[in-house]
Structure 1
Amino acid sequence: MAEIIVAQNAGFCFGVARATKAVETEMKTHPAGERVFTLGRLIHNEIYNRRLAAGGVTVISADEVEALAAEATPEAPVKVFVRAHGMTKETEAILTVCAAQNPAFSFVDCTCSFVKKIHRICAEHNESNEKARQETGKDDRFLAVLGSPDHPEVVGFLSRFAGKKYVFGSSAEAERLIEDGTVPSDGSVTPVLVAQTTQNITEWEKTKKIYNLNFSRPYIYDTICSITDSRQTEAAELARKCDHVVVIGGRDSSNSAKLYSICRSICADTVWVERAEELPNKSLPYQRIGIVAGASTPHDIIEEVTNKMSETMNENFAELLEDSLKTLNTGDTVTGIITSISAGEIQLDLGAKVTGVIKQEQITDDPSAKLSEMFKIGDEVEAFVIRVSDRDGFAELSKKRVDSDKNWQGIVAAYEAGENLEGKVISVNKGGVEAIVRDNRVFIPAAHTGIPRDGDLSTLVGQTVTLRILEIGEKKRAKGSIRLVLRDQKRAQEKAFWEEIEEGKIYTGTVKSMTSYGAFVDLGGVDGMVHCSELSWKRIKSPAEVLSIGDEITVFVKSYDAEKKRISLGYKTEATNPWYIFTHQYAVGDTASVKIVNLMPFGAFAEIVDGVDGLIHISQIADHKIGKPADVLEIGQVVDAKIIDIDNENQKVSLSIRALIEEAKATEEAMPVDAEEIVEIIEEE
């Protein structure tokens, strides 16, 4: 009796399953009068597509979208589903505009998350090319693709890159294109290398090696779907231990073709069928038969093929499958009813030979939590099987693992939608940091932490950060980026800033850097420059005479150029103008305490207030003739002087010491004798 082994990863992949579920749900629940369409055939399986057609789902092309949208009415709405392969940039724009213009028309984007990732890669590098063209007049990178140029997935992401593009079907062809000069390898442009998600992993590894040998720093992205990788690896292992392999899949399915090629290269006795009817109706002389299926193969077709083979070998596959489901295995997710609650664990009835046990540490990370308050007997709990002991009659379970799995789906959904998540950084690892995001670990490469190169990553530990998922891998592995969130926040901040800026507007900013000609001030994500002439009312040689880096100062916008992103700032104001301060503090006839700052042959200059000097002419220094000012005064000396003239137009001040001396003498001479005696008496007392 032959053994039949069905690959665990046989059938719909995540992306296809999501797309088919969305359409099938719409078929069952759509409102009366609604017409349902798919943009191209939903999956590469003719049997399944015929079922959709029988259910009223119609296949359309991108050229038909606008006319269809124009026909949609509230009584006969139209809904279009975009298949997992994705769509072109142009088609996405048409769908978006049509949906915005007519509420009776809508579309559902079921593009696989792995395909969306390639869309983002192509768009980001296309943006870099556009920047390079503006700066140098030419592209600085090109797109290289391992895949089929006519495959809808490839056509979709090629549309998001406007530069040079090269598509090849094998590593050998990739090498030939480089050797004959079709693909430039002189270092003038840098390659961006990606692969169609369903490509052969072996060919991909060879292609990566070729590009690493021929280019110094290529951008290489592992874009083959992790499920495709697992499916191909499992198919190869199955082919090695079986003497006959059946590959089930549509004839136009790329991933089914790859599975057939892999199995055929290992097990010569490999066949490719689309349905059970294509199998022979006779007993097959094999000891072990392997069954694998492409990502577009419905489960019921796999079951039909397996059952037919089992019947041919006098086995009933359905009964074998039912028996296997009754066995509790490590790695299973099970649901049980709580039968007992203690301080440190709960016990579940799993409907199996063993009792399920979940210890507190597998329920919550809070050691103070009370299980009796969290659960009650009779509650239904879903848990992951860690270990099964038939001898002891117990199965060790984990609720945290299931919660983590559910939260993982939330992470995947956020990745697909490009949404931000919050997480807590828990440790620094080689090359980056790790954060806990919805009970799952997410690795954040150093370049995506937002910390400058050679900066201290440990400053992030313990912080709650906002991040975006960059990549989803196998075994619930994910990479995230804080930097992208910060970049978007900065862009939003800059956009808001430029929308609100106006001349004369006042900002409080921080001095960021200084040059010989001025200081740059951070106004909140946007920098402005204060020229030296705007920093002080008196002449300065360097901004460091007035400011220090890190100073918080109040500035105002003198002028700006939004297109060139330049802002000229003012710092000095009329209120800080030394002449303004002087004229509001002194008038002609006032006496001021002044400091001698310079001596000239014709007189002395004295500082009245900071930034305003007055001239004491040589004739106004003493009440008698002197040879030169230095005979009476010295620099730094503080003396009293009378303001005898203020020239506002030329901002000049005339001072006199002599006037005060003469006033004092006149007062003394005018004082009567008896008054002098009174003064003497007062002074003696």
Structure 2
Amino acid sequence: MIPLIGYADRLSLRAGETINFKVSSQGSEPYQAKLVRVISGDPNPNGPGIKEKEITADFAGSYPSRTQDAVQGSHIRVPVNEALPQSFTVVATIWPTRPKKENQGIVSRFDPTSNQGFTLALGPNGAEIRFGQSGTEPFRLAVGKPVRERAWYRVWASYDADTGAVTVGQRALGEATLEDDEGVSSQTFDATPDLSTNVSLLIAAIGGAPVSGHFNGKIEAPALFEGTVSFDAPNAKSPIASWDFAQEMSSMRAVDTGPNGWHGMLVNAPARAMTGSNWNGTERNWNHAPESYGAIHFHEDDVADCEWETDFSFTVPDNLPSGAYAARLSCGEYWEAIPFFVCPPKGTRTADLCVLVSTFTYVIYANQARVDFGETWRQRAKKWGAFPWNPMEHREYGLSTYNFHTDGSGICHASWRRPMLNVRPGYFPIAEDNGSGLRHYPADTHLLDWLEEKGIAYDVVTDWELHHEGADLLTPYKSVVTGSHPEYHTSETLDALTGYRDGGGNFAYLGGNGFYWRVALHPEMDGLIEVRRAEGGIRAWAAEPGEYYQAFDGEYGGLWRRNNRPPQQLAGVGFSAQGLFEGTYYRRAPGANDPRTSWIFEGVPDEIIGDFGLSGGGAAGFELDRADCGLGTPENAVILAASENPPDHFVLVPEEWLTHVTTIPGGSHEDLTRADMIYFDCPGGGAVFSVGSITFCGSLSHNGYDNNVSRILENVLNRFLA
């Protein structure tokens, strides 16, 4: 476990609002906490370094160390006060993804401490029923045949108190196979089972504190009957409880359609709107046929909320300037910094410039375990004094949506209600040879550091506020700028940015691969975000057929391009090519001398722009965006510069290919592998400046902040803020 780690219950707030910090410290002594303003989060000694300013705060001081554990695994908790009948049948439809794993609860009301209750479970021997027996091990009976991975089965178990007969069975659904995977086992139980437990009923777990025995895979239509019920006629009796997961699909509630109303609550956010056993491909939108999407996919490593207790809180005072902040903790040799952002009071601004922080992207990437992690990373982290913990070694807080669950399915949910190791000042994800290897939160501090050095006042707002408040949030500002990678957006944030731009606002997109994926925010759990890796795009994993519509809002997921909103429509450029974390340079284009835009290059006579930098060694690298009028780049857009000589490992994004040799726009691989720096005026009186590269901001501090990349951005902001 990490010796000192924590998280906050929100990522942004305003004066008068409160943020709660939750900390786990294994130290024998108290830990220290203080407030700092984060200026630079780059640990590279050859760059700006870590720059922070300590701020007086009422929470500063010592706090007792205590350990708080993260409990993984999703399930449904059903509070039940009534005693179960002595004779009963439990039934469910399942689609297992780790069928060889022991002790996976399907429907359970079992207390492992007292050995009371029952469990219908899955293991290497197929479906299994367990009964509690006072003073001895639970009674267990399994079918004795393993089930297949990712295949649908009806499983059931019953107990007849009058005869002592115990039955457990499994039947494959769908097309017939030659597999010997069906069967029924029966046995007479001579003793009386102990079913008197008062613990909650669980679906997709066995029980205990913390809950264990999590199921991996889909569960559909679990039900509980009084007495014994034939599998062939399960509706012969009315159920005590029957859970319909097709109802209230966007909620955290599992609806019981039975007479007792035993409604359950989802724990750790398993995936809803999953295709069920009756889905046949006819309808791909769950809104139109929810009865075909009555399954929930559970995972033993789901994490939506660590539910740690609060150690200390902070109410933002009226006089605290907007900006990036962190609660910096220390205990012995260990340190931690929990970041958050302070926005100006609602309806006001304290600067002409607004920096839009991409917290949705931070959360989507949170705890990304990268395959290039290794000893080089460890040694560099130690040498630089960087944040020393890496998700590849510490998976206890859940991984990112760029990783897979233990059952091989893609992670589609991410939450900020847990420690996010890579959302830290001082963290670097990539141990590259040519620079700092920063991405996301620490990479965006390159921009904040430059603004501080140039004395350009700015406010900070995040995409969370933008989603909830719309274009009115941005309207007071003369200019809005993004960081290096504003990739993930909701329809609300895109609408707000478009409205700001078309209402006369000046917008500067200072990154690459922006406005690319669609996401949804959960309507009930703040901080929980969903992504569906639908058709197209550079995907970390592929959503299952029929599972492209988001559960949280019912909208079609995937690329914004496939939702008829290519990035070019907003920013003039869109994702075109990607390679390793390396960068080259831009070459000045004829548009740099256009009378409409020549002011951007005032004091910049150079032909080559940005052949330097802390991100991959160049201002044009890693992920590149290009202009394309066919995708929405305005006809009046001026290409100021274009990148050259990408390394051989750069490739076009999949959505640009028609065949292995032909592309949708018709250009060659070489022509389309580029970053375009562009400018265009908008009908409402505003303007857009876009750089088309994720590594652009990493070049701002070069040569003491005196370089052509820095000068170009300064020229743009001086005009936008005039």
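Which structure, out of 1, 2, was relative contact order in percent (Cα under 8 Å, 6 or more apart) calculated from, if the result is 7?
Values: 1: 7; 2: 13.
Among 1, 2, the structure yielding 7 for relative contact order in percent (Cα under 8 Å, 6 or more apart) is 1.
Which of the displayed structures (1, 2) returns the greatest value of FRET efficiency 1/(1 + (r/R0)^6) of positions 31 and 383 (r between Cβ atoms, R0 = 35 Å, to 0.05) on calculation? Walk me through the numbers before you get to the answer.
On the way: 1: 0.35; 2: 0.90.
For this comparison of FRET efficiency 1/(1 + (r/R0)^6) of positions 31 and 383 (r between Cβ atoms, R0 = 35 Å, to 0.05), the top structure is 2.
Among candidates 1, 2, the computation of mean projected area of the Cα convex hull in nm² that gave 33.0 used structure 2. Which structure, out of 1, 2, was helix-only ellipticity at 222 nm (-39500 (n - 2.57) for each DSSP H run of 4 or more, over all residues; to 500) derived from, given a value of -10500? The structure behind it is 1.
Taking 4.0 as the value of distance in nm of label points 7 Å out along Cα→Cβ at positions 311 and 455 derived from one of the structures shown (1, 2), identify that structure. Computed on structure 2.
Just so you know, all these numbers are worked out from the coordinates, no wet-lab data involved. Nothing here was measured: the structure is a model prediction, and the numbers come from that model. Cβ atoms are built from the backbone, for glycine too; each structure is taken alone.
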